[in-house]
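Presented below are the structures under discussion, each in the form of structure tokens.
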Structure I
């Protein structure tokens with residue numbers, strides 16, 4: 001809780017034009033931590049001009065390191081994207097299989113269920129079901145897990161738009177007996193957990209036996 005309050009206070013101070021050094025002195029937080037918290041809050045030219053020489057050097061150094069880090073990550077991103085894509089149908093199936101291993105339901109007897117808070121992960125799950133399992137999108141259903149202070153209609157609208165689902169593909173959401181606003185840590189992507197489901201025993205067996213084959217393969221290794 002104290003960490004969250006420190007971050008909020010740091011952002012407030014930054015918005016008033018305080019430097020990293022000034023915020024560090026007031027809150028006792030390291031500059032590396034502040035760099036992460038305040039990366040989206042650069043000083044304006046006017047605010048930068050009001051700092052003393054030492055503070056300007058610190059700000060310039062942190063800014064230079066941030067730019068260099070972003071350049072390095074962009075180079076790695078471009079390289080990995082080129083190596084990964086395009087995905088073959090087999091690549092796509094195996095990628096989805098491993099996602100299901102970590103995030104999929106194993107106890108639903110007649111269904112495949114995939115859950116996550118990240119819209120991109122659920123979008124991939126839908127694409128995987130459509131393009132490797134041969135499921136039509138309108139045959140996939142969804143259910144949201146939400147906190148009791150979240151607006152149900154707003155969240156269904158959000159996920160409906162993200163996934164390209166019709167409203168009638170969503171069943172009644174599960175509502176947790178706690179408030180999102182009361183939490184002291186970040187909760188996923190802010191729109192609850194989305195579970196997508198297909199009711200098909202044959203496809204369930206295909207996926208779970210595929211996972212069993214993977215498990216058996218690596219369990220057999222010495």
Structure II
């Protein structure tokens with residue numbers, strides 16, 4: 001029996017800090033188009049689905065080669081909606097049409113540092129798991145346990161008990177790279193938390209983890225891509 005695999009890109013309109021973020025041109029091409037083309041090039045996915053409430057995103061995504069069979073409902077398009085209900089909505093849409101598939105990868109639309117090799121590593125790992133997610137993560141650049149708050153001209157250590165420990169003796173801390181999230185269809189339907197004891201990670205280098213939330217972040221990301229790729 002053929003094992004179908006689906007990629008779902010949650011791409012809501014109405015970005016507050018970067019206008020038209022999902023279709024803003026990154027190195028000359030709409031950001032979401034680059035991501036879709038990378039997913040197609042990987043030859044991993046039988047379907048690449050974009051869930052959006054924005055007609056422009058839908059049009060650009062379709063042109064890049066993704067499927068956009070519906071406009072995302074308003075109740076799933078608010079500022080505080082997380083990815084899980086959006087993914088579950090897409091899964092229900094496919095199930096209702098008797099499309100058979102086993103694994104789903106949620107992929108963020110603005111994803112210039114995404115690598116096909118990481119997606120493939122994630123798929124291999126998730127196939128060996130009974131539950132839980134697999135996602136990209138990177139090591140914190142600085143000793144997390146030495147962090148502090150500076151407020152009202154006063155400094156306060158967050159983890160005071162680690163103050164006298166050498167940095168090399170502190171545990172290595174990782175953070176989510178915000179690129180992709182693999183899981184079985186069942187895990188997504190169950191609404192399981194991404195950050196759980198059952199999850200696993202694909203470690204990526206620090207230079208490929210870059211939050212893009214402001215225009216300055218965008219420019220910096222383009223510069224990093226230009227230097228490293």
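We did not get these values from a lab; they are worked out from the coordinates using the rules stated. These numbers were taken from a predicted model, which means no experiment stands behind them. Cβ atoms are built from the backbone, for glycine too; each structure is taken alone.
For which of I, II does distance in nm of label points 7 Å out along Cα→Cβ at positions 14 and 150, calculated from the coordinates, equal 3.7? Kindly include the intermediate steps, with their values, before the conclusion.
Details: I: 2.6; II: 3.7.
It must be structure II, since only it matches.
Rank structures I, II by distance in nm of label points 7 Å out along Cα→Cβ at positions 6 and 38 and report only the one at the top, that is, the highest. Mind showing how you got there, number by number?
Values: I: 1.4; II: 2.3.
Looking at the calculated values, the largest one is II.
Given -9000 as the derived value for helix-only ellipticity at 222 nm (-39500 (n - 2.57) for each DSSP H run of 4 or more, over all residues; to 500), which of the supplied structures I, II does it correspond to? Write out the running numbers ahead of the final one.
Working: I: -18500; II: -9000.
This figure was derived from II.
Given that distance in nm of label points 7 Å out along Cα→Cβ at positions 118 and 158, derived from a single structure, equals 2.2, which label among I, II identifies that structure? Could you put the intermediate results ahead of the total?
On the way: I: 1.7; II: 2.2.
The read-out was computed on structure II.
Given a value of 1.00 for Rg/Rh (Cα atoms, Kirkwood Rh), calculated from one of I, II, which structure does it belong to?
Working: I: 1.09; II: 1.00.
Value 1.00 for Rg/Rh (Cα atoms, Kirkwood Rh) corresponds to II out of I, II.
Given a value of 10.6, 30 for Rg and Dmax of the Cα atoms in Å, for residues 46-93 alone, point me to the structure among I, II it was derived from.
Values: I: 19.6, 59; II: 10.6, 30.
Only structure II yields this read-out.
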